[in-house]
Structure 1
Amino acid sequence: MPAVISGVVKGSIAEELEICEGDILLSIDGETMQDMIDYNFLSKNELITIEIQKKNGEIEEIELEKDFDEDLGIIFESAVFDRVRPCLNNCIFCFVAQQPEGLRDTLYVKDDDYRLSYLQGTYITTTNLTDKDKERISRLRLGPFYISVHTTNPDLRVKMLRNPNAGRIMENLRWFKENEIPFHAQIVLCPGYNDGDELVRTLNDLNELGDTLLSVAIVPVGITQFREQKLQTVDCKIAEETLNIASNYKKVCCSDEFFLLAGKDIPGAEYYGSFSQLDDGVGSLRTLMDDFDTLSIPKALKKELSICFACSTASKSAFDYIMQKLNKVENLTCIVNPVKSTYWGENITVAGLITSDDLIEAIKDIEADYIIVPAIMLKPYSDIFLDGNNLEYVTRKTGKNLFVVNNNYSIAEVIDLLNRYAV
């Protein structure tokens, strides 16, 4: 895969050089690149020579002078320019393996690439990490990484990941420690496998890794109605047990779902530390509520207005908190309508897996001036849902006015909307 350019930053060096979408960056100072790691390293110098292949096939060599560390403003189609490292595991809980046909192609990609973990925060298992990879990581001092540990019991990890290399997890993690490469750890909790005493063992082993271990996130296994192999879901009892175990370790946080399943309040911000695994649902509801509390809310609107939050069922409690405060605004009516996942099944409760038809079913009878939809329901930088339909499709089917908020963890844009109507 070449370093294909998908765009340039306005006002950047790349724009001045008339580099365009579809061009290919062949080399910097004669060095070819395998990924954004190479690009970031090679493009830092004050004087560089870049080789560009234009869309028409012509090759241009450009010498340029810039400030040290000044970015060229090039946006690439992918963070890796060669082949993305595929996942070689066959995990018993793999979400990709429990999807039906007909969804977006990207949903069926199983990557296990340490470069994407470093660059984008995706999770790796280390089962395909080679000595050459380790040498590069150590030489370039890369990190932090995000590692799916699940269990440190070698036999159990081989059983859960269904890969004989999976049993080397502590060997690999000790290498990270010896080379002072920091990492975050993730545990997908599967009742009957890595919960209870096995979870205690894993957390004790991880605790021995000292400052190299930055955080541990425990998340419940997600089970759709398309799964063929039966797995037990996390219930109230297991959620409470897991919360109790995790409370004995400083760097360990459970995802918001554990508190909801156990019938407990979402903890304060101090519980989550630096919110380092927010995208894994660890602290997203607390962030949503705390960010809301920092916003300046209008006291009254010029005319009557109604809004409806079409949220996930998992985030209902946070939006109920927001709704109660917004309903104190004169002339504003706010309601919360969680979208149930009939497509995936009732065990899937997050907004990122909502389909267009599930959203339609949830809002078709709602009377509101604006239906607030989080952008996480859509493909990044697009208006496409998981099932391939777009926002226009939902609008046409419902006749509703959809208002998409770009940041799923903040409703600042909603408050901006209300300020348009403020007295």
Structure 2
Amino acid sequence: MTNDDGPYAPEHDAFGLAPDRDTLPLEGITVVDAGTLVAAPLAAGLLADFGADVIKIEHPEYGDGLRQLAPHRDGTSLWWKVTDRNKRAVTVDMSTERGAAVVKDLASEADILLENFRPGTMEQWGLGYEELKTVNEALVMVRISGFGQTGPYAERPGFGRIAGAMSSMTNLIGETDGPPMTPGYPLADGVSGVFGALGALVALQGRAVNGGEGQEVDLALYESLFRLLEFVPIGYDQIGEVRRRNGNTHMYVAPSSTYETSDGEYLTMTATTPSIWERLCRAMDREDLLDDERFADNAARVEHSEEVNGVVRSWVAEHTREEVAAAFDDHDVAYGFAYDVTDTFDDEQYRARDTLVRVPDDELGEAVVQNVVPRLSDTPGEVDHLGPRHGEHTEAVLREFGYDDETIAELRDEGVV
């Protein structure tokens, strides 16, 4: 889609430009992002959103693999532009002796270093935690991998899709009589990015209260998703319950499902409390359901889930999206339509809260991207710039760390940077 000003979405100009903040809460924190693709770079990006100086390391020839993943516009990776926003891009071949020395120089003055290679890779390059501690005892090293740094699976290759399956999350998604389903986004990588940023900040606080010494943060992709499952492990341990996928219905709340309107839109709704159930019945003009013994309370409705969801499904199917929204809004029923991205760009809540912002970019002109999350009242973060060009800041960063022009030229000639 295009508008009059360029190859942008029609709603592009509806969003404000990202503001320029005077102060940011993580200013003064230096981060070396030695990761690739999603998990560790996302963790570093979340820190960069709040003002950390993130130095992103890529291979001089190949760059980060994320640059190769769709979608692209005119050869520029759009995924890269978001995940690696607010960072400075440096090229270093960490697998070489001189490249490892450069990384050690960067780490010597950093607060945090993040990586997500297979366990043992950084040690093979002389960049394991024990080696880096010799140049900076205060360093926090965040290590994200498929299965963690220890255990019999530690050296296995691991990706988000695999972690989702092993965490048992995948087995909870899909129709009852269908196969397990994988989400359309590498959820384990995303969740691990959030946990990685949390781990880094917790370790920094630990450093502050424990004499200034850093530590190693070991994060496994499968453990990040497994932690989100909350009641699933304890349910098995205490009452022998084995949760399985159940389509769009809940095993513990009814009615709750995804329903199709007469004009082909989908919404999800859940009646988690007695008051919401009562309001739903009134919205559908079905007060008679309130006297039905089958639906007397949530336990009874769960027992008769098929019937109660069928009632709601039939009512929704007879009304358009606009009619359903009006009825549910009038009666304060909790619901949400299954948005695609065009809905998010057009939604008044997204616009009112500046959930999306426009950011100038020298390759794309401008781009609309997600704003900083979470929002802080006094020291909010900012989107200063999108993902930089390959190696854009190499020389500037190396000079900051004491490298002269002659040494930088030697490193370039040798293919180290």
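We did not get these values from a lab; they are worked out from the coordinates using the rules stated. Everything numeric in this text was worked out from a predicted model, so none of it was measured. Cβ atoms are built from the backbone, for glycine too; each structure is taken alone.
Kindly point out which one of 1, 2 the value 5.2 was derived from, the read-out being distance in nm of label points 7 Å out along Cα→Cβ at positions 212 and 276. That value comes from structure 2. Out of 1, 2, choose the structure whose coordinates give relative contact order in percent (Cα under 8 Å, 6 or more apart) equal to 10 when calculated. The structure behind it is 1. A value of -10500 was computed for helix-only ellipticity at 222 nm (-39500 (n - 2.57) for each DSSP H run of 4 or more, over all residues; to 500); which of 1, 2 is the source structure? Label of the source structure: 2. Of the structures labelled 1, 2, which one yields 1.16 when Cα Rg over 2.2 N^0.38 Å is computed from its coordinates? The value was obtained from structure 2.
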